[in-house]
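Peer 1: Next up: some structures, all given as structure tokens.
What follows is calculated from the coordinates using simple rules that are stated; it is not laboratory data. Note that this is a predicted model, so its numbers are computed, not measured. Cβ atoms are built from the backbone, for glycine too; each structure is taken alone.
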Structure I
Amino acid sequence: MAKEDEVMTTDILFANPNAKKEAYGPLASTLTGIEPPIWCGLKAAYVREHGYSAKIIDAEAENLSPKETAERIAKENPLVAEIVVMGINPSASSTPKMVAVREIITELKKKKPEIILMLSGLHPSSLPKRTLQEEKADFVCVGEGLNTTLSLLKTVKSKEFNYNIRGLWYKKDGKIVSNGLADIIQNLDSLPFIAWDLLPMDKYRAHNWHCFQDLKNRKPYAALFTSLGCPFNCTYCNIHTMYECKPGIRFRSPKKVVEEIEMLTKKYKVKNIKILDELFVLNEKRVNEICDLIIQKGLKLNIWAYARVDTVNERVLNKLKQAGVNWLCYGIEAGSKKVRDDVNKTQFGQDHIRKAMKMTHDAGIYIIGNFMFGLPEDDMETMQETLDLAKELKCEYVNFYTVMAYPGSKLYEESVKNGARLPETWLGYAQLSKETTPLPSKYLSGEEILAFRDKAFDEYYRNPEYTKMIRDEFGMDAVKHIEEMLTHKIQRNLLKT
């Protein structure tokens, strides 16, 4: 038994760094979603299940500065602090978090240098060597890292300090030591539910579009996974570095998925849910099983998830709608098939896209369309094709991205090899920051691409036909919300605006 005045030390503290203001500018305050840091929650649950104590600091949800985050970590004084570098959109918003990570490390090392500090998540997994060279962390954990974190805790607690742990990178005698990749967890049902009790559940907020039909009720909100990994291999995506650096996917059972959803609805009154899977609508039989269980339990939900135009049909779309999936996000990317084919997006053509969008709308499901400007084969004509297709498809919401060579992607490797211009800072990889620096295409400069993207965004959302569609589907509150969104002009250093 500990004495009453004795302070018990937490074994490990997981921190989600906050770089919202720098990455999203004025949009961060009310428009962006605030999502629970799932990897912090999953890792905390996993080590707790193995007998270790854990805490989470979600600096993003609590809007803590890097300095405040470091002060909170120092006050908690854990044996190990793990900063998890994973953004809401893993590929697009993980690397920009590194600006906050560096500040946290600098402050923490001043205050409590004895705390063992590890970085994990998508960016450190993509560039472990460079991360160790540039940051003052003690360790980098590559991949999903559940067993790596657990093994590090064991060796620290036992004071054996044997760091020959798979998935762990560190410095020894001035040299970087790599222990390769750790095995991934094959049976996802063996994992515990996310440690929701360690998260500030009252802080999480759905994306604005997710609640166009009820903008006053964006809270409570949660996100969870039904699978990990992705079976596809798009050249611009870096998600594979979180797993085995190759395509692959593992599934949770429908029973476990719906048990966690039901727990969230009962304990935390959650209705708005994001399914985090890189591709949820993949296996029709499995999707139907999940939907049937939700329907049988009478859960009233507002869900959004990712799908592909070649994985949906009328049957599964109607079942998704019955289960409360009101939004599907499709990665259409480009209006030109030649441009899509060049980045391994070869499975569908224009007719497939139009047919899938019509089926989705006919099922009563709203569409988020993801489009990219500046893919390698893009020129002004093909980017205009992309904008024209987005307008034609009548998506209730669109994300217009500029192409970034995100660390860990094939595009990044090719760009480094070819000497392409890359962002000078990690914040340059953020889509909505002042520092945004898109990758040039074969025919266009980064400046031209960024200017087109910002013009396309404005043109899409100011289109009278779009405004009428939103008014008819959601009412004037949604129209006013979009009008308010358009008042926030993004500053761009590259464009001198």
Structure II
Amino acid sequence: MRRNNILKLIFFDIDTLRADHLGCYGYARKTKEGEGISPNIDYIAAQAVRFDNYYCPNAPCLPSRASLVTGQFGIRTGIVGHGGTAADMRAWGGDRHFTDAYSENNLFMNFKRAGMYTASVSTFAERHSSWWFDAGFNEIHNVGSRGGETAEITTPIALDWLERNRDRENWVLHIHYWDPHTPYRTPMSYGNPFEGVPLYDNWITPEIFAQHLLHIGPHGANEIGMWNDSHPENCPRHPGKLEDTDQMKEFIDNYDCGVKYTDDNIGKILDKLRELGIFDDTSFIVTSDHGENIGELGIYAEHGTADEPTCRIPMIIKWQGGLSGHVDHGFHTNVDLCPTVQELLGTHMAQRGYEYDGVSYAKTLTEGADCSQDHAVISQCAHVCQRSVRFGDYLYIRTVHGGYHLFPREMLFNVKDDPHELNELSGKYPDLCAKGAKLILDWEDDMMLKSRYDTDPMWTVMREGGPEHARGELANYIKRLEGTPREYGVKLLKQQYKRDLE
């Protein structure tokens, strides 16, 4: 499936990018100059296959990319959180060979095995001590900022690589942009292209924002930074708290600035490809590790739940010889990319006993075939412990540990009609909750039957003290609430999280 046996591919890996904040996914917001938020990504999408219901199965950053490159869910790799045992890849075991099966069947190793030169511009591995992510790369450019860098640092490295490799025939260049990631850090010199421009889908009314000011839990309007209202001095766009809807609007402007700034830098990469005369022969993958809650469930500037805003991600693939302008509406997760690439490249498993959990959609890219599944299970164990499932128009969320949000055990949303999760429906539709719970239970059983370990890593997180980003924070947070309009939450937190205070 590679024309003339030559393939050039750029993999745009954009951190914290909500699909619904891209023009090609329907986000119609314009800058004050009348330009769309993502014209360069939209240009790629118009020549590509765009997946409309694509999810990261294990949020946030670390577990998501573990699923992406291994083709396995976190319940099997062991990586479901950001700390403790569940932040490390499980050992393969006594039948490990000279090299381990995870690395040998890594996403980028498939490209390398197909005879392609592989390079990456990313600080991800160092940020999370996740050196397994680098498996398969011939060349790695790590600027050492551990995810604190902005695009004006990353783009020149990528442009220089393209210039130096202009005559190379088979290659993959992975370019990792962090700019939409919290804290929002677009350079102040960029200005605010959205100043004075109304919000698109301005769903946070004054009444809803007033409710957000009473929210209990980290990353609410009163504690953007997580547990208090401090803010990073080197990120002036990222406030410590939001006090009114004007500040809320500016806050969303600054997230959109990160998206726009990233897209501008992608435009520089596309211009370089045109200058080198290879744009038409270059394939593209544009995706993200996860999205972002921007007010949903009362949470701002965090990817800390297993819900629609956090787990729905863009996936846009322009494959050489593949379809152009096609939209796939079925459910997929990022574990599907490994088997897809393997089928497209004609590579094979490097070691016996390894299997991907994903389903290849290679024929979607080449023929428009429906290779989707009828549901997608998504998880989060870094900020909360939740397992959820998307099926039909619905999202069913099951919470084991709410990370000191006052989430009920079950939540149900019709995300087709209610994408911002305002109307909780579990009491109205118990039959749909039962269906969602069974889908999760069946999935857990299927995964544990395939697992090399007898422990579900979500329960490892719970036994080790709960989600990494909530450990040891409750007592001080309760003190912060005392004597404020949110003091009502003190009693509720003590009841719901009694064990964490013992």
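Peer 1: Computing helix-only ellipticity at 222 nm (-39500 (n - 2.57) for each DSSP H run of 4 or more, over all residues; to 500) gives -9000 for which of I, II? Kindly include the intermediate steps, with their values, before the conclusion.
Peer 2: Values: I: -11500; II: -9000.
So the calculation was done on II.
Peer 1: Rank structures I, II by Kirkwood radius over Cα pairs in Å, for residues 173-332 alone and report only the one at the top, that is, the highest. Could you put the intermediate results ahead of the total?
Peer 2: On the way: I: 17.1; II: 17.6.
Between I, II, the highest calculated value is found for II.
Peer 1: For distance in nm of label points 7 Å out along Cα→Cβ at positions 125 and 429, which structure out of I, II has the highest calculated value?
Peer 2: Numbers: I: 1.3; II: 4.4.
When distance in nm of label points 7 Å out along Cα→Cβ at positions 125 and 429 is calculated for I, II, structure II comes out on top.
Peer 1: With mean count of other Cβ atoms within 10 Å over residues 253-260 computed per structure, which member of I, II shows the largest figure?
Peer 2: Details: I: 17.5; II: 24.9.
Looking at the calculated values, the largest one is II.
Peer 1: Continuing with the same structure: Suppose you compute distance in nm of label points 7 Å out along Cα→Cβ at positions 389 and 413 for every structure in I, II: which one lands on 2.6? Could the numbers behind the result be given before it?
Peer 2: Details: I: 2.6; II: 1.9.
Traced to structure I.
Peer 1: Follow-up question, since we're still on this one. Which of the displayed structures (I, II) returns the greatest value of FRET efficiency 1/(1 + (r/R0)^6) of positions 245 and 437 (r between Cβ atoms, R0 = 35 Å, to 0.05) on calculation?
Peer 2: That would be structure I.
Peer 1: For the read-out log10 I(q)/I(0) by the Debye sum over Cα atoms at q = 0.12, 0.20, 0.31 Å⁻¹, for residues 213-268 alone, a value of -0.47, -0.83, -1.19 was computed from one structure; give its label from I, II. Intermediate values should be presented prior to the final figure.
Peer 2: Working: I: -0.47, -0.83, -1.19; II: -0.33, -0.76, -1.20.
It must be structure I, since only it matches.
Peer 1: Separate question: If mean count of other Cβ atoms within 10 Å over residues 197-204 computes to 17.2, which of I, II did it come from?
Peer 2: Working: I: 17.2; II: 14.8.
Considering all the candidates, the number was obtained from I.
Peer 1: Using relative contact order in percent (Cα under 8 Å, 6 or more apart) for the comparison, can you identify which of I, II gives the largest number? Walk me through the numbers before you get to the answer.
Peer 2: Values: I: 14; II: 23.
Max of relative contact order in percent (Cα under 8 Å, 6 or more apart): II.
Peer 1: Still on this structure, I have one more. Say we calculate volume of the Cα convex hull per residue in Å³, for residues 53-292 alone for every structure; which of I, II gives the highest result? Write down the numbers at each step before the final one.
Peer 2: Numbers: I: 145; II: 162.
Going through I, II one by one, volume of the Cα convex hull per residue in Å³, for residues 53-292 alone is largest in II.
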